[in-house]
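Okay, got some structures for you below.
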Structure I
Amino acid sequence: MNIHFLQHVPFEGLGSIENYINEKSHHLSCSQLYLDQELPSVNDLDWLFVMGGPMGIYDEDQYPWLVREKKFIRQCIDSGKIVLGFCLGAQLIADVLGAKVYKNQYREIGWFNIKRLKDCEKTILSTVFPDELVVFHWHGDTFEIPENAVPLATSEACKNQGFVYKDRVIALQFHLETTLQSAKALIENCHDELDNSTYVQSEECLLSDTKNFSKINQLMSSILETLENSVVKS
């Protein structure tokens, strides 16, 4: 299987997803958009991952590659590919599906609980997504749920935490792929966002419990396994 991912900054990569891909011996490729690298042909990939980043989806003047990235994501969705987006990636998916993306009331950074919504039962994630889970957040923007998409989860600070579209496009506002190492990289590069506001935890809190990373990474693997099994059955 050919898996491609879109990387927006050097310090936000695949995290635990890379271990899963290597264990399965899938072919992995990347477009480092911050280096203005080319995008592949849609026909050359099976899955697409759209990773996070500190920019906003409308910052096209500062990051002109956002224009062609959005077109590419739309092409992948229209071509029936499996597409997963995390944080900024989820917002980009929401945007190309016609939903509004905007500044959330609160900046949400740290380990906060999400609650599964009832409609999750209608999706491919019904058997793997828990009723509640403490997950890793790092975002200031949010999105509306696109038409014909199914909302997944909510949190105290942010109403819309994810959605599923046609059981093959998954957008997660939070991070299940984050490892201890990638969290440290985020802190190093985005430390100015740790502003002690209502839903922003300290650096110590972000790194204090390594068991949290294992739990979210396990769920990430379960989601990938579920998607992969769905491809085999189809």
Structure II
Amino acid sequence: MVNPLLELQNISTGYGTIPVLHGVDLSIYEGDIYALLGPNGGGKSTMLKVCSRQIEPWSGSLKVAGRSMEGVTPEDLAKAGVCTIPEGKGIFPNLSVDENLIMMTHSGQELSEIESVVFERFPQLSNKRKQLAGTLSGGEQQMLSMARALSTNPKVLLLDELSMGLAPIIVKDLYTIVAQLAEEGIGVLVVEQFARTVLGVATRAGILINGKIISEGSPDELEDQLSDAYLGTKGNI
């Protein structure tokens, strides 16, 4: 049987003495887009921090392609193929688009290779090369952040609230790109509070409440549960 690209087994953790996650299991396979859904405070961000080795599990294990990540630094995890696009966009706002791309060469790739990939996938950035990244539109900043992540040739992409603060049409375009990445074999874990922004492209989904995944399945299977399970009103999803 093929190993998951990313696997959490019986993960429990928290902050100080306060528990947040309680025995969570999660697997991301090649080509997956797994939508992790739930209200604020349910543990979604903590899950991403475990996946990116920003916090240590109290118990349980994190594996990448079948290999234990115990004791591995976030930098080594990135080299193993796990890349995070954080909420609020991971760019250098005071550098130009070109200078942000130059920073990507620290991953070992040639600048010409990075530029070719970035401008083919995000053509509108090619017209903004000299512009400060912090003055780009929100959607363009998110594209640049995704471009920086893709420069590392990730096996697994962790997306934190990709839709935050963006117009629906921009969000749709970004998730179209996410779907293309999954078709190329990348496994994607997406954390979203607002489910409908991601369920259209997700292959699987889980509802995380109070540190436990209470339900998991296809987007169609979970969609009917969302309002009753944790959102209260259909208007929020």
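Below are the figures for this structure:
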quantity	calculated
Value 15.1, calculated as mean count of other Cβ atoms within 10 Å over residues 9-16, assigned to which of I, II	II
Test item: distance in nm of label points 7 Å out along Cα→Cβ at positions 145 and 177 calculated as 2.4, pick one of I, II	I
Per distance in nm of label points 7 Å out along Cα→Cβ at positions 17 and 49, the highest-valued of structures I, II	II
Source structure (of I, II) for distance in nm of label points 7 Å out along Cα→Cβ at positions 33 and 97, computed value 1.7	I
Computed 0.96 for Rg/Rh (Cα atoms, Kirkwood Rh) - originating structure among I, II	II
Structure with the greatest value (metric volume of the Cα convex hull per residue in Å³, for residues 105-216 alone, set I, II)	II
Computed 19 for relative contact order in percent (Cα under 8 Å, 6 or more apart) - originating structure among I, II	I
Distance in nm of label points 7 Å out along Cα→Cβ at positions 185 and 209 - highest-scoring structure of I, II	II
Which of I, II leads on FRET efficiency 1/(1 + (r/R0)^6) of positions 57 and 129 (r between Cβ atoms, R0 = 41 Å, to 0.05), largest value	I
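Computed from the coordinates by the stated procedures, all read-outs in this text should not be read as laboratory data. It should be emphasised that the depicted structure is a prediction, and the values quoted were computed from it without experimental measurement. Cβ atoms are built from the backbone, for glycine too; each structure is taken alone.
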